[in-house]
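Colleague: Structures for review follow.
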Structure 1
Amino acid sequence: MDLTNLHSLSASDAVHLIRQGAIDSAQLVEACLARVRETDTQVQAWAFLDPDHALAQARAADDLKRQGLPIGPLHGVPVGVKDIFDTADMPTEYGSVLYAGRTPSRDAAAVAMLRAAGAVIIGKTVTTEFATQAPGKTRNPHDPERTPGGSSSGSAAAVAAGMVPLALGSQTNGSVIRPAAFCGVLGFKPTHGLIPRHGMLTLSRTLDQVGVFARTVHDLALLAGQLVGYDERDPDTRPRARIPFAEVAAEEPPLPPMFAFVKTPHWERADEETKEAFGELIEHLGDRVEEVELFPSAAEAWQWHETIMEAEMAANLEREWKEGRDRLSDSLRAQLERGREVRAVDYQRAVARIRPIHESFVELFEQRYDAILTPAAPGTAPKDLASTGDPSFCTLWTLCGMPAVSLPLLQGTNGLPLGVQLVGPRDGDARLLRTARWLAAAVAAG
């Protein structure tokens with residue numbers, strides 16, 4: 001077999017080839033490391049990478065298989081992990097000088113689940129400072145002068161550049177969907193509370209969600225399916241039956257999906273070419289899409305999100321504020337200052353608005369629609385390395401804890417990826433991925 005392009009394999013294909021014995025994990029990991037050596041000088045996706053340790057994990061996986069021992073659904077597949085998830089064998093530094101050299105004693109819940117599924121944790125990907133606004137060193141693989149987005153910048157860029165087939169990220173506002181759109185890969189933010197967050201940096205219990213990156217819908221389903229679970233250390237998770245992500249995502253929908261095109265009150269922020277591209281997409285979908293006005297009760301959702309996020313950030317980063325504020329970025333200090341000024345009554349009012357907004361969306365889905373269709377970002381990746389881009393097209397769905405997926409279906413006039421975002425009802429994650437696969441196939445068919 002030609003081993004020169006193993007780095008470009010999808011995770012699903014890699015799993016199949018490893019199980020069949022056509023390749024082994026060490027070959028796949030070495031191919032990915034070779035790709036890192038080839039591209040990462042420019043992209044700079046990694047906060048920590050030890051090639052010898054990555055290969056040692058891969059060889060251990062190969063030894064298990066040779067011994068005929070049980071292997072997991074991700075056996076031998078390399079995965080990048082955002083540097084806000086604890087890893088017992090690698091540093092976890094939160095993108096901050098305050099935590100330089102920090103090496104936890106235990107894995108985060110999501111990392112432990114990856115290892116249990118047989119994945120090779122190849123390294124830690126760059127995050128913005130404390131997963132907020134101040135960018136890290138990562139560049140967009142399509143153009144090093146453009147932002148890769150944030151805060152899961154390294155994870156999106158590593159998958160886009162072919163360094164790994166899968167990566168782990170997080171989202172508190174737009175930190176999975178936006179970088180996926182800018183880098184031209186698939187990003188999936190499941191329902192709030194579906195994937196346990198224990199051992200992940202806490203910014204906002206109300207808003208923090210684990211997300212994943214891949215190059216195919218099937219790979220998103222494969223990875224997400226290994227991460228869902230109840231963890232008593234995360235009070236927002238709950239016991240549930242197994243979700244058949246891969247099986248449902250691979251099915252044909254019983255009926256062609258119906259889409260609700262929602263511009264949101266921030267449509268004016270979209271670039272003209274984004275508006276034109278979505279106009280063409282809607283025309284292509286014909287009677288499978290209808291424009292739906294956002295109900296008035298959601299108009300203030302963006303302010304409620306900011307109130308909740310900044311108040312909870314201020315509480316969770318209290319120690320960093322007290323002991324190291326002079327070493328925080330200007331943008332983070334400003335967020336924490338605003339958060340410390342939020343009145344309790346305003347915070348409680350904002351939290352109380354989440355449920356009514358979400359219930360209105362439940363009615364929307366039950367009446368007619370399979371998914372909401374909206375941009376993932378205002379346009380292609382901005383030529384501004386000091387910014388991670390505008391998250392406004394992600395904020396509402398994050399506030400409501402609804403699952404969202406970004407698909408690289410469109411292209412700007414500059415040739416860069418332009419993301420399409422689909423949003424589904426809470427706990428409709430697998431069906432949302434099925435709808436996403438249908439849409440991708442419909443666009444590809446022309």
Structure 2
Amino acid sequence: MAKDLQQVIDDERMSVRQWIAVLITIGLNALDGFDVLSSAFAGPGIKQEWHLAPDGLGAVLSMELLGMGVGSLLLGGAADKYGRRPTILTCLLLMGFGMFMATTAHSPQSLSIWRVLTGLGIGGMLAATNAVVFELSNRKSRSFAQAVMVIGYPLGAFVGGMIAASLLKTHDWRSVFMFGGIVTAVFVPLVWLFVPETPAYLGQARPAGALEKINRILARFGHSQIDKLPPAQDHARGASLADIFKPDYLRATLVLSLGYAAHALTFYYVLKMTPAILSDPSFAGMHFSKPEGASVLAYANLGGALGGATFGWFMHRFGTKPSTLVALLASSLTIVYFGMGQTTLSGWILTVIISQFASNAAIVGFYSAFASSYPTHAKATGTGFALSVGRGGAALSPYLAGLLFKDQLGLMNVSLIMATGSLIAFALFSFLPSGRHAS
């Protein structure tokens with residue numbers, strides 16, 4: 001009898017080529033991190049050029065998050081139906097086109113259209129890469145690989161943010177999108193050459209020549225071959241959205257999607273609004289420069305990367321569920337601390353590092369729960385749906401914050417309101433099913 005395809009990956013040593021493929025997906029997540037926050041880095045310049053009110057800027061900053069919600073649902077499902085690799089390549093093309101076209105925008109409306117298109121690609125990418133890392137990593141390295149993949153997101157935003165801060169010293173806000181478009185284009189040949197389809201997907205979808213394709217990939221990774229495909233399963237042709245609402249998965253689907261949406265409301269508050277809060281006096285009375293605001297946001301993502309890396313050890317030691325609950329509670333408390341404000345640039349840098357350390361740790365917990373809560377045939381569909389619902393909270397975050405600042409509630413009151421998202425997520429995540437889906 002043929003060995004189970006995932007067992008081949010699980011039980012044998014990770015090869016250099018496997019690590020290269022996983023590292024490229026980490027790079028893709030880093031690219032997503034920069035692309036999502038590129039509008040935040042550019043935000044003060046956008047607001048100034050088009051004379052936007054705080055809620056108007058918040059609406060523009062929400063556009064790619066709306067696109068991400070749709071992309072996570074539609075293209076996340078495509079990764080289960082058509083394959084992880086073709087979905088990733090399609091998403092890269094959408095992202096690159098949207099980033100380049102954003103440099104041609106001459107109104108908030110036209111910029112919003114291109115940001116929605118970019119968001120479509122990012123949303124599908126996040127669901128597909130999460131499945132790839134899970135399916136190409138062996139059992140020993142999987143938790144570490146998933147944690148590193150998630151911290152790629154803030155690392156990309158950190159490095160990209162430092163570059164954006166430098167660009168903004170001599171160029172206008174369009175240079176930020178041009179840089180993102182160029183880097184996105186570079187990843188297309190990298191994925192084409194070094195990221196194969198996953199054996200687990202081919203074993204489920206069973207396209208023509210599936211056995212030969214699987215063995216070629218296994219040989220490329222230095223793994224043992226299989227002589228025949230395992231017995232076909234009823235769900236082998238891919239998942240429908242209804243599958244993740246079946247009794248075995250319904251509770252996890254509701255907890256993860258609604259909980260992620262609530263936490264995203266808090267998470268994106270700092271990530272989307274920090275440059276505007278610091279460099280536009282109409283928000284919180286701060287008078288830092290645009291490059292300084294962009295650099296502080298970059299350091300926020302460094303804090304997120306550190307939190308994600310540290311959280312990988314906590315998940316391994318204590319399990320996903322208890323570790324994520326602690327991170328969600330810490331996220332809420334650190335956003336309140338953010339609301340106290342700072343008078344120096346170094347003070348703000350330390351504050352955002354602390355807040356994103358906790359908030360992104362919780363994001364790592366959600367991603368781990370996404371991947372472990374669904375079987376192979378529904379993994380990207382389940383992840384895509386949860387991310388899609390979650391993007392509702394993400395898209396609401398900058399718009400709601402903009403409205404609250406427009407009503408002159410002040411930094412502390414706005415932060416108190418925005419911190420409640422992580423508290424709601426804490427309550428929901430406590431209901432995540434125990435056992436294999438929560439650990």
Structure 3
Amino acid sequence: MNKEKFHNKTQFALDHAKKIGADQTSLSFGSASGFSVTAQNGSIDTVENHQDQRFSISVHLNQSIGSASSNDLSESTIIKTIDKAYSLASLTAADEYNGLADKELMAINPMDLDLFHPWDIDILSAQKLALECEQAAIDYHPKVINSEGASVGSYKNESYYANSHGFFGVTNSTGHSISCTAIAEEDGLMEMDYDYSSERHPEDLMNHIEIGKNAGSKALANLGSKKIKTQQAQILYTPRVAKSIISHLMDAISGGSLYRKSSFLLDSMGKTVCSEIMTIKEDPHLKRGSSSAYFDGEGVETSPRLIVDQGKLLGYLLSSYSARRLGMETTGNAGGHHNLLIEPSGSDDFNALVKGMKKGLIVTGLIGYGVNIVNGDYSRGANGFWVENGEILYPVSEITIAGNLKNMLNDIEAIGSDMDNNGSTKMGSLLINNLMIAGQ
């Protein structure tokens with residue numbers, strides 16, 4: 001779909017919605033294409049090609065909303081889809097907080113965020129990378145006996161958003177990934193672990209051989225795991241799992257949780273909610289960022305900001321609807337947060353943080369979801385490694401970490417400089433003091 005075609009279809013849809021009586025309208029068109037290949041047991045297991053297009057529309061009528069979508073972009077189907085949305089709006093209860101975001105908040109100045117970088121690779125070359133990635137894991141050590149697969153994927157996406165304020169927004173993006181999950185065995189017991197890399201530009205991907213080796217190394221390191229006694233100790237989350245703590249914080253300060261009064265951080269604006277070493281910046285304009293955007297899901301202009309500054313909460317995550325419910329202004333977060341950058345608390349990386357631990361647990365994996373955002377209660381199964389006097393002694397499994405997110409956030413002792421840049425949250429390891437570990 002080209003831009004001119006999008007403009008024509010968009011104007012056609014907006015005109016029809018207005019013609020049948022819509023007060024306000026928002027809509028999106030999109031097309032995506034890509035492929036993924038997976039290698040397992042030394043051969044290609046799956047090859048998938050993806051190609052789709054979509055149209056979705058929300059019609060506002062007397063403060064009621066009706067939404068509908070279709071994968072058929074013909075004019076006749078677009079008309080039927082709009083009519084269906086209008087019909088649903090006429091049957092839906094009115095809500096005084098409904099409506100488009102204010103017109104003056106629209107992102108009228110487009111920005112190039114460097115998100116579109118197609119990968120010049122064919123299916124056969126991708127298959128070769130996947131096979132080599134898996135083999136690198138198997139070759140790492142004789143005890144690495146198998147894999148759950150190594151995958152290589154790439155996609156291109158075009159998306160167009162428009163509304164009856166006259167706003168038109170276009171986003172062209174790409175995404176590429178390589179991953180591998182290895183299985184190691186010893187004395188009839190098997191352990192599994194993985195590594196991956198995901199980027200907008202193929203040149204930013206980690207080398208596929210390194211990904212395979214890392215997966216093999218991690219699986220091997222988990223062999224011979226032991227159980228530990230129930231106790232309180234330091235917990236060092238590796239970056240991959242540390243991000244889950246940040247996601248719980250983001251859930252607690254999101255508009256939906258706040259106006260429903262289902263957050264342990266109600267009425268916390270301007271208050272200290274974390275350790276003073278914690279600073280979280282949201283940067284929607286990060287070049288090549290995985291969640292970069294110059295406008296949010298409502299067309300509202302985005303801007304970089306501090307969400308947490310030295311432990312103090314400076315901002316929520318609000319759409320126009322949740323903002324109205326709270327008597328506040330939208331923060332440009334319709335659709336969620338953008339790139340989160342968690343600043344290290346010093347120069348110590350993962351290894352330095354481990355050396356500083358007297359007794360504690362390194363957490364490399366979490367199991368289940370025992371997190372209550374309403375009151376902050378936290379209980380999750382985990383596995384990792386036991387540390388004493390700065391030395392990793394042995395792997396640990398079949399344990400549960402328990403605490404309360406309020407206390408956990410305030411008990412953060414250090415944030416490592418070992419940044420993991422995969423995904424929309426970029427941060428290092430996270431050291432938390434005195435958490436309960438339930439074991440034997």
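Colleague: Could you tell me which structure in 1, 2, 3 was used to calculate helix-only ellipticity at 222 nm (-39500 (n - 2.57) for each DSSP H run of 4 or more, over all residues; to 500) as -27500?
Modeller: Working through the options, I get structure 2.
Colleague: Further, regarding this structure: Can you tell which of 1, 2, 3 yields 50, 33, 13 when Cα extents along the principal axes in Å, for residues 84-123 alone is derived from it?
Modeller: Answer by label: 3.
Colleague: A further question on this structure: Kindly point out which one of 1, 2, 3 the value 4.1 was derived from, the read-out being distance in nm of label points 7 Å out along Cα→Cβ at positions 156 and 316.
Modeller: This figure was derived from 3.
Colleague: Next up: If you rank structures 1, 2, 3 by distance in nm of label points 7 Å out along Cα→Cβ at positions 196 and 292, which sits at the top with the largest value?
Modeller: Structure 2 gives the largest value of distance in nm of label points 7 Å out along Cα→Cβ at positions 196 and 292 among 1, 2, 3.
Colleague: From 1, 2, 3, which structure was distance in nm of label points 7 Å out along Cα→Cβ at positions 92 and 108 = 0.7 calculated on?
Modeller: 1
We did not get these values from a lab; they are worked out from the coordinates using the rules stated. Remember, predicted model here, so these are calculated numbers, not experimental data. Cβ atoms are built from the backbone, for glycine too; each structure is taken alone.
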